[in-house]
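Below are structures written as structure tokens.
Every number in this text was worked out from the coordinates using simple rules, so none of it is lab data. Here the structure is a predicted model, which means the values were calculated and not measured. Cβ atoms are built from the backbone, for glycine too; each structure is taken alone.
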Structure I
Amino acid sequence: MIKLAVYGKGGIGKSTCTANLAAAFSMLGKRVIQIGCDPKADSTINLLGGTPVTPVMNYLREHDDEPDRIEDISKVGFGNILCIETGGPTPGLGCAGRGIITTFSLLEELELFEKYKPDVVLYDVLGDVVCGGFAAPIREGYASQVLIVTSGEKMALYAANNINSAVKNFEDRSYARVRGIIMNRRSVENEEEKVRVFADLAGLEVVADIPRSNDIIKYEDMGKTVIEGDPNCETAKRFFALAQKLIDEDK
């Protein structure tokens, strides 16, 4: 099974990359689960035609009992991708990381992976925090690899470096390892050079180069990924290539 956690600076395009990668996997014949690990609960919205799934934490606040079925806290989206959002606490109250831990515990109780039997699981994780509940996707066997999304912007690279360092610090605890960098371009001057210099210094591979494209905005306005909207466009081809690369490595 391919188990990926996607990290990066807030606003860098993690959810866009994760959803498009999930869609690419599904189009290549894989059974996919995407789990959004962010209180905003918008990771899977473009796999669901723009209609969000009820986050797990919302469900728990609104019901007296825990859900009996995975279907109560999930929706099936494009390509039969199972979409789940952890959500978070009431704004201003509680810890968002605790919401991730609570959700993962519930998913274990419901035997999500045993019942659904996915080929690929993707975790889209809030911002650049790799501690507490936000580290949950990379420990205890949930994810085995980390993809870091960055552009050539200074703060995005700073966050990418922090994430890489944090994950490496956990290597002796059998946590996930960093598989590589997704360069999500922002039209920064000398962007490719900056990202590749960082990657070389960190000993990481740039596993995908995603162009800055109006196609992404166009189809997200429709509640779609570019994979669904135009699978033959250049941006979609880059996500297909990354998905195929990861599939080939998993054989």
Structure II
Amino acid sequence: MLIHRYDNEIIQKDKDMIKLAVSGCYGRMGQRITHFALQDKEFKLSALLERPDHPQNSQLLEGLPVVTDANKLAGSDVLIEFTTPEATLKNLEICRKHKVRMVIGTTGLDPQQIEQIHQASEDVAIVFSSNMSVGVNILFKLTEILSKTAPANYTVSIREAHHIHKKDSPSGTAKTLAEFVETNSTHKVKNIEAIREGEIIGDHDVIFESEEDVIVLRHHAKTRDIFAKGSLVAAKFLATKNKGLFHMQDVLGLR
């Protein structure tokens, strides 16, 4: 009798868990997302996805098998995607077909590819943000507030620094910061300086300067774990959504 009760509790617990899939699972972000998801009792890993030609595909990741067929995403609740624009768009269509929600942290997408994400959100719920870090999204909000408050005599510039392997320049986060400035004020961002050095994880400065003073909003990432943890917060947010396009600002209640 006690064993039967215990089994029912396990079945109910499994039913309530968010079935999470991770794309690009052998990448730096994919591995950290997988690691933290395994520590979180709200998640059950349903699929670890990697490209077919990845040299590590025959190995286990955190003791779990890796799949290369994106159709294996069927049955998952949410897919977290930090890969390339091309891979993201392919997986987007699979998720749309199988009604799998998506957290998209991929950067470097062009306007046409972003429009495809907008269209897919008519059928499935998507969180799409240039930066999943909670701290950076607080920076977005502070930039919005400062942009609305600072008088017109301030000039605005942005400086960002990342590791030498980062492909897009300026970063998606820097572009988003510029959007927050220009959509919330009459200020125009006069310059975005992009630096690529060593293994810098991510630094972003928003600089308001007048003849009398300088105001600097700054975020420094110590570890990529902030992005992995933020994406899991976004996945939990999506668990109650059926369709629609959301930003991390929505996830965190900042707008």
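Highest-scoring entry among I, II, by distance in nm of label points 7 Å out along Cα→Cβ at positions 99 and 195, is II.
Out of I, II, which structure matches 0.95 when FRET efficiency 1/(1 + (r/R0)^6) of positions 187 and 235 (r between Cβ atoms, R0 = 25 Å, to 0.05) is calculated? The read-out comes from structure I. Ranked by relative contact order in percent (Cα under 8 Å, 6 or more apart), structures I, II are led by I, which has the greatest value.
One of I, II was used to compute Kirkwood radius over Cα pairs in Å, and the answer was 18.0. Which one was it? For Kirkwood radius over Cα pairs in Å, the value 18.0 is produced by structure I.
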